[in-house]
1. Out of 1, 2, choose the structure whose coordinates give Kirkwood radius over Cα pairs in Å equal to 18.5 when calculated.
2. semi-axes √(5λ) of the Cα gyration tensor in Å, for residues 47-86 alone was computed and gave 30, 15, 6; which structure, 1, 2, did it come from?
3. Here relative contact order in percent (Cα under 8 Å, 6 or more apart) was calculated and came to 16; which of the structures 1, 2 was it taken from?
4. Given that distance in nm of label points 7 Å out along Cα→Cβ at positions 15 and 159, derived from a single structure, equals 2.4, which label among 1, 2 identifies that structure?
5. Given a computed value of 20.5 for mean count of other Cβ atoms within 10 Å over residues 23-30, which structure among 1, 2 does it belong to?
6. Suppose mean count of other Cβ atoms within 10 Å over residues 103-110 works out to 20.2; of 1, 2, which structure was it derived from?
7. Taking 2.4 as the value of distance in nm of label points 7 Å out along Cα→Cβ at positions 31 and 111 derived from one of the structures shown (1, 2), identify that structure.
8. Suppose helix-only ellipticity at 222 nm (-39500 (n - 2.57) for each DSSP H run of 4 or more, over all residues; to 500) works out to -13500; of 1, 2, which structure was it derived from?
Structure 1
Amino acid sequence: MIAAALRAQLGIAPRPVLLSQLASDPRRAVEGCRGIVTTDCHRAEVRAVSPRIPVFQVAFDPVFPRQLAEFAQRGRVVMVVYDRAFAAVFARLLRQLHIPPEVIRRFTFYEPGQARPALGKIADRATVYVSPLLPPDSIGPLPSNAQPVRGRWRIEAHSLEKLKASLALNLADRRGTAEAARPPA
C-alpha cells in the first residue's frame with residue numbers, strides 16, 4: 001500500500017518488504033536499500049529490528065480507520081489480513097484515535113486460510129474488510145450476511161510532503177559525507 005503511494009506521488013521506486021521478513025532476516029530484507037519507509041502504525045516494530053539504515057515514517061489518513069470504527073459501533077467487523085500480528089498494531093492505532101475499548105473489541109482478525117470457515121459461522125450481519133495485500137479471490141465469495149468495506153487506506157498528503165523533505169535532506173547528507181571522505185585532488 002505504501003509502495004503504490006510512494007511510486008505515484010513521489011516518483012520513487014520502493015521495494016515492498018513485509019514486517020515479518022524484516023524481523024526474520026533484517027540484513028537480507030533491506031539489502032541494497034538506502035532507507036526504510038514505514039507507517040506510524042509500524043514505526044516501533046520496524047525501528048526495533050531494522051539494521052543501521054535510516055527509517056522514515058509516513059502517517060495514515062485517519063478517515064478510513066475511523067470509518068471502520070463506525071462500522072464496529074454498529075456490529076462486528078471481520079478483518080482478513082496477511083498476518084494476524086496486524087491486530088495489535090491496528091488496536092493501538094484505534095486507541096490513538098480515541099476509539100472506545102468496547103468498539104475495538106468488535107474487530108476480529110483472520111488470515112485468509114482461517115477467514116472462510118470463520119465467516120461461515122457468523123450468524124448475524126458482519127462488515128468484512130479484506131486487506132489489499134491479499135489476492136482479490138483469497139477468501140472467495142462472501143456470505144450473504146457479510147457487507148464488504150468499500151474504503152481503503154490512504155497516506156496523509158502532509159506526511160508525504162514531510163517524507164519528501166526528509167529524503168532530500170538524507171540524500172544531501174549522504175552526498176556531503178561522501179564528498180568529505182574523498183581525498184583532496
Structure 2
Amino acid sequence: MVIDVPLESTNTILDYLEKNELVLKKIILTHGHYDHIAEAGLLSQKTKAIILMHENDADYLSDVDKHQRIFSMVGEAFYANFLPQQADLLLQHGDIINFGTQELKVLHTPGHTQGGICIVHEDSKSVFVGDTLFAGSIGRTDLPGGDLKQLISSIKENLLVLENDFLVLTGHGDKTTIGNEKIINGYLAT
C-alpha cells in the first residue's frame with residue numbers, strides 16, 4: 001500500500017517494491033491536489049494497484065485541466081506523467097481498508113479540499129493526514145473547495161480526539177503528535 005503519489009515518485013516506489021520483493025495492491029490518495037496524485041495513474045498502470053480516494057475529490061483524478069485551473073504552477077512534468085483515470089474505490093468516513101492483517105480507518109476531513117481524508121492505523125498509533133494538519137499549522141484553504149472553518153472543525157472533531165501520543169505523518173514537513181498540536185498549534189486553540 002502507498003499513500004499519495006507525488007511527481008517523480010513512481011521509479012523510487014517501483015525500485016523499493018522490487019528490492020523488497022513486494023507487490024503493491026492499493027494506492028490511497030489523501031486528497032486530489034496534483035502534488036499528491038500526480039503519478040497515481042502511472043503507478044497504478046505499472047503495478048495494477050487499485051486507487052482509493054474520497055468521492056468528493058475523485059474528479060481531480062480524471063480531469064487533467066482542473067489542476068491547471070486551480071494551480072497556475074502546474075508544469076510540463078505534471079502533464080508528462082499524469083494519466084487521467086477513475087478511482088477504483090470511492091471512500092467514505094468510517095470505511096476500513098484492509099491490507100494483510102492490518103486495518104486502516106478512513107476519516108473524512110474536509111476543509112483543505114472537500115474530499116480530504118486522513119488514514120488512521122490504530123496498531124501503530126499513527127495517522128496519515130495529507131495536507132489536513134501540519135506541525136504547528138494546518139492545510140491551506142484559499143483554493144477552490146477550501147474552507148477554513150470546516151477544516152478546523154474537521155481537525156477538532158476527527159483528529160484531536162485521538163490519543164495524545166498518536167504520531168501525525170503529514171504530507172509536507174515534519175511529523176508531530178496529536179498532543180503536541182493541542183499545545184502549539186495556534187489554529188486549534190480552544
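Where a number appears in this text, it was derived from the coordinates with a stated rule and is not lab data. A quick note: this is a predicted structure, and the numbers were derived from the prediction, not measured. Cβ atoms are built from the backbone, for glycine too; each structure is taken alone.
1. The structure behind it is 1.
2. Label of the source structure: 1.
3. 2
4. Derived from the structure labelled 1.
5. Label of the originating structure: 2.
6. Label of the originating structure: 2.
7. The correct label is 1.
8. Of the structures listed, the value fits 1.
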